[in-house]
1. Comparing distance in nm of label points 7 Å out along Cα→Cβ at positions 19 and 43 across I, II, which structure shows the greatest value?
2. Work out the source of -4500 here, i.e. which of I, II gives that when helix-only ellipticity at 222 nm (-39500 (n - 2.57) for each DSSP H run of 4 or more, over all residues; to 500) is computed.
3. Which one of I, II has distance in nm of label points 7 Å out along Cα→Cβ at positions 27 and 59, as calculated from the coordinates, equal to 2.5?
4. I have 31 for relative contact order in percent (Cα under 8 Å, 6 or more apart), calculated from one of the structures I, II. Which structure is it?
Structure I
Amino acid sequence: SGLGTPSGGRVHQLWLMRPNENPRSLGLFDGDTPLVADGLDPNSTSLAVTVEPHGGSQQPTTSPVVQLALETVGFGE
């Protein structure tokens, strides 16, 4: 929460970042409705939020407004 609403009909999009792979979209934010970050694996390094055109993008078109490092994905270990 707290990102606000982008202007000009743009949207916030959540991305899963992994080394040597293209970012993978995890979906578009709809207000303060939570998104579930699925598909994480031990190679996942961060989650990033970008501002994208209405409907989202296939790949990020702007620098992240927020990026959260994932120190480890333990899968219950």
Structure II
Amino acid sequence: MVDVSQHNLVPEHSVLDEEDVEEVLAEYDIDRTDLPKIERRDAALPEEAGVGDVVEIVRDSRTTDRAVVYRLVVE
């Protein structure tokens, strides 16, 4: 089977530790549940991502070189 998460068109996904999550939430003055959602079964997620985790996604961007977004993992 093909590992979709390793495909060159899939942006880098990484699970944040709680300290980093708190920094992100404070920076944007939001709650964890205010983050956009990503389903646990999404093939691009790392194996260690679980429901309730926050994932940082880093994409290439034509305007800013790289764009960083955050998603809350849901069932």
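1. Going through I, II one by one, distance in nm of label points 7 Å out along Cα→Cβ at positions 19 and 43 peaks for structure II.
2. Attributed to the structure labelled II.
3. Details: I: 2.5; II: 1.7.
Clearly, the read-out refers to I.
4. I
No lab work stands behind these numbers, since they all come straight from the coordinates. Remember, predicted model here, so these are calculated numbers, not experimental data. Cβ atoms are built from the backbone, for glycine too; each structure is taken alone.
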